[in-house]
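In the part that follows, the structures are each spelled out as structure tokens.
What follows draws every value from the coordinates through simple rules; no lab data is involved. Owing to the predicted nature of the structure, the values given are computational and were not obtained by experimental measurement. Cβ atoms are built from the backbone, for glycine too; each structure is taken alone.
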Structure I
Amino acid sequence: MEKDLSDYRKSYVKKELRTSEVPKNPFVLFQKWFDAVEASNSVEETNAMSVATVGEDGFPKTRIVLLKQLTEEGFVFYTNYNSEKGKAITNNPQVCLSFFWPEMEQQIIIKGRAEKVSPETSDAYFASRPKGSQLGAWASAQSTVVPSKETLVASLSQHETSFGDGKIPRPKHWGGFIVKPISMEFWQGRPNRMHDRIRFSSKQDNSWKIERLAP
């Protein structure tokens, strides 16, 4: 099957990103953009982001996860540590996050190193999840091959019976990663494909080098 998409075009005209208006700390700009997207009610999941890792087979892979916490150190999301994603991060903690908000004609690309959050942090977040999501973390051996969907349904039912109405503890194989950025690039769409691109790169003194990139 072939499909010609060469006529798919969009003109980006909504905003611009001036170097003179950029704060010295990229987390400040990230929060400003995030809050604006959230306030616009134009994006269903403002905190949806792609995570790119390099697997044991040497291939990069991206998937969408949800940002669950922003700290002064980095970006936190949760997953099964034994999943394909979890194993890839354990073997190679250098990852890339990407936020794309087409309604605002913006994207943010974050390169950084991932590490596990503390067990206490993972415990606290797990306890805040709906019971169904807690059970799912136990019932699904994420990324493994299963014979059928019915196998998963049976596993979920088994754990529902096992835990009953009691408290569901966090599985040790499930928890959070924090991605601590070494660079953050802010992209704002502009007319004629002359997009604004501002990159923050971390320096040894914990300050940030700010550069404008050609589109």
Structure II
Amino acid sequence: MPTRVLLVRNDYDPITHYMYEWSIPFIEAAESKNMKVDCVDGLSVTKSEIASRIVKLKPVFIFLNGHGDRQTFYGHGNKPAVDMSDGKLFTGKIVFSRACDCAAELGKTFAEEHACKAFIGYSMPFVNVRETNVEIKPRQDNMSRPIWEASNSVPVGLVKGLTVEESIEASHKKAYKEIERILFSSDVGAINVLKAIIVNDEGLTYHGDGTAKIA
């Protein structure tokens, strides 16, 4: 039986559309390792649907993409989809939440009180900078590309067999490389990208077992 992973992707405003599109490299990486990627997308990103998929499919890794705050991951239409009451669903799972602030309390509680194997996420807002003329096609947006490639280093690293800590370190290395490149760039507009990469890198953290692997 293939290893199953659950990908949750909102897609109802510019930032969640970027998240949706920039999840494609993760799907490709997981499938290249013969993993089964089950997706909960768009209108289906609801509290009941996520819970149902976790119970039914028993994924070893859950990748959440959407808006968030310290205690809640939001689904379609900005309605609560994962909150502090859902900890038992995440027992034994590795989770990466690409959402503002979710690692601050939600992830910490899931790991410490509900035995979530590892919860990776951002303890601060997740920041994106985009070119408005290509926002319909996020992966063609070379301005924001470094932001998403650094973030993607976490889930892609995990499906390639890295530990939680190694995957986070891969993201840090990608961020540092891009920071160095931008600092020596003549592109004045790159300063906003630089700020976004720094904020996201500082906010990236985890709770639970840093040595955990998907497989």
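From which structure (I, II) was helix-only ellipticity at 222 nm (-39500 (n - 2.57) for each DSSP H run of 4 or more, over all residues; to 500) calculated, if the value obtained is -8000?
I
With distance in nm of label points 7 Å out along Cα→Cβ at positions 128 and 176 coming out at 2.7, pick the structure among I, II it was computed from.
It must be structure II, since only it matches.
The value 20 for relative contact order in percent (Cα under 8 Å, 6 or more apart) was derived from one model only; which of I, II is it?
II
Once distance in nm of label points 7 Å out along Cα→Cβ at positions 152 and 184 is calculated for all of I, II, which comes out largest?
I
When distance in nm of label points 7 Å out along Cα→Cβ at positions 48 and 200 is computed for each of I, II, which one produces 3.4?
Considering all the candidates, the number was obtained from II.
Suppose P(r) over Cα pairs in 5 Å bins from 0, in percent works out to 1, 8, 16, 21, 22, 17, 9, 4, 2, 0, 0; of I, II, which structure was it derived from?
For P(r) over Cα pairs in 5 Å bins from 0, in percent, the value 1, 8, 16, 21, 22, 17, 9, 4, 2, 0, 0 is produced by structure II.
Can you rank I, II by Rg/Rh (Cα atoms, Kirkwood Rh), for residues 8-79 alone and just name the one with the largest value?
Once Rg/Rh (Cα atoms, Kirkwood Rh), for residues 8-79 alone is tallied for I, II, the winner is I.
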